[in-house]
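Visitor: These notes open a run of structures that come right after.
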Structure I
Amino acid sequence: MVRRRLQQLFAALTASVAPDERALLRATLSPGELALFERMPVFDQRHSLDVYHTLVRAGHRDTGLLKAALLHDCGKVDDDGRPIPLLYYGLFVVLKRLAPGAYRRAARSGRGVLRPFAVHADHDLRSARLIEQAGGCAQAAEILRDYAAQRATPLTAALSWADNQN
């Protein structure tokens with residue numbers, strides 16, 4: 001587990017998006033959706049693209065699902081355009097595993113240094129709302145609302161599977 005988390009940290013620190021992937025994004029996302037994608041830090045962009053590519057390699061072609069994959073973490077950017085600092089991700093993992101009550105309390109408080117906890121805890125639903133506000137794909141927003149509510153559907157199962165692979 002520690003080794004995997006260190007690999008994830010290294011991947012986040014060295015993340016990039018290739019020019020051909022930028023072209024794919026421009027061809028796949030509407031202007032409003034693309035703006036949401038581009039607000040994310042590069043490490044979240046890379047992760048979202050990896051989730052997308054995992055789904056495509058597995059044979060998924062549903063447009064709403066693929067857009068949901070690309071935008072599932074856009075809610076990790078707060079209303080002021082600030083992404084969750086990378087440092088917090090380690091805290092989220094540790095607290096959710098060892099002290100889930102402390103994670104929930106921090107998320108409920110959501111002020112000051114605890115603000116990233118609130119953003120993180122609500123990011124799936126925030127992502128759905130942001131897609132809707134941007135005039136984006138209604139199906140992608142619906143998938144993310146189902147994902148946030150932990151409603152098991154074939155599309156949320158596919159997204160969860162691909163997200164967990166990356």
Structure II
Amino acid sequence: MRERFALLLSSIEKEWETIAKIAKKIISREVALKKGDAQPSPEETVFIAYQMHNLYGALEEIFKQIARTFENSLEDSARFHAGLLKKMATDIYKMRPRFLSDETFRVLDEARKFRHLFRHAYEYELDSGKVTELAALLAKNWTNVEEDKKKFMEFLIEQIDRK
């Protein structure tokens with residue numbers, strides 16, 4: 001198991017490099033918009049929405065890796081994405097701690113719902129206010145996401161170092 005944990009640790013670290021870059025783009029745009037106190041242009045709205053879509057997708061890849069490592073399975077159902085996120089907010093007795101706190105779960109659940117809308121609403125006009133609101137929510141809570149990740153990584157390191 002130590003080898004699997006080491007692989008998971010390395011994989012999360014590598015994936016997090018990309019996640020951090022995407023989060024930085026969202027946060028910097030959100031801060032700039034807040035300073036200007038204006039709604040983003042349609043192009044800016046699409047850019048921010050695309051970055052939020054990418055951010056959640058990259059996070060979900062980590063969640064899939066965790067589920068494969070610990071639960072050794074991924075459910076293939078209509079509620080897959082919601083179920084996977086819920087798994088990450090659940091302690092698995094004697095196997096692994098939760099990856100997400102309740103607060104982070106709520107924020108990322110909003111991001112998950114938005115990603116679904118972004119992917120599937122082809123004729124839907126993005127609402128710049130809602131996009132900006134979600135970007136602000138992600139920016140405000142990003143340190144919580146990072147802290148949750150840090151705690152999980154510490155757990156993995158403990159398991160790897162265990163004799």
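Bear in mind that the values in this text are calculations on the coordinates, not laboratory data. Because the structure is predicted, anything quoted here is derived from the model rather than measured. Cβ atoms are built from the backbone, for glycine too; each structure is taken alone.
Visitor: If mean count of other Cβ atoms within 10 Å over residues 22-29 comes out at 14.2 when worked out from the coordinates, which of I, II was used? Don't skip to the answer; put the middle values down first.
Guide: Values: I: 14.2; II: 17.1.
The structure behind it is I.
Visitor: For distance in nm of label points 7 Å out along Cα→Cβ at positions 30 and 150, which of the structures I, II scores highest?
Guide: Numbers: I: 3.1; II: 1.8.
That would be structure I.
Visitor: Given a value of -27500 for helix-only ellipticity at 222 nm (-39500 (n - 2.57) for each DSSP H run of 4 or more, over all residues; to 500), point me to the structure among I, II it was derived from. Walk me through the numbers before you get to the answer.
Guide: Values: I: -22000; II: -27500.
Value -27500 for helix-only ellipticity at 222 nm (-39500 (n - 2.57) for each DSSP H run of 4 or more, over all residues; to 500) corresponds to II out of I, II.
Visitor: Of structures I, II, which gives 4.3 when mean projected area of the Cα convex hull in nm², for residues 38-85 alone is computed from the coordinates?
Guide: Numbers: I: 3.3; II: 4.3.
Answer by label: II.
Visitor: Given structures I, II, which gives the highest value for FRET efficiency 1/(1 + (r/R0)^6) of positions 78 and 126 (r between Cβ atoms, R0 = 25 Å, to 0.05)?
Guide: Going through I, II one by one, FRET efficiency 1/(1 + (r/R0)^6) of positions 78 and 126 (r between Cβ atoms, R0 = 25 Å, to 0.05) is largest in I.
Visitor: Given a computed value of 25 for relative contact order in percent (Cα under 8 Å, 6 or more apart), which structure among I, II does it belong to?
Guide: Values: I: 25; II: 35.
Computed on structure I.
Visitor: Follow-up question, since we're still on this one. For Cα Rg over 2.2 N^0.38 Å, for residues 14-69 alone, which of I, II scores largest? Numbers along the way, then the final one.
Guide: Details: I: 1.05; II: 1.34.
Largest value of Cα Rg over 2.2 N^0.38 Å, for residues 14-69 alone: II.
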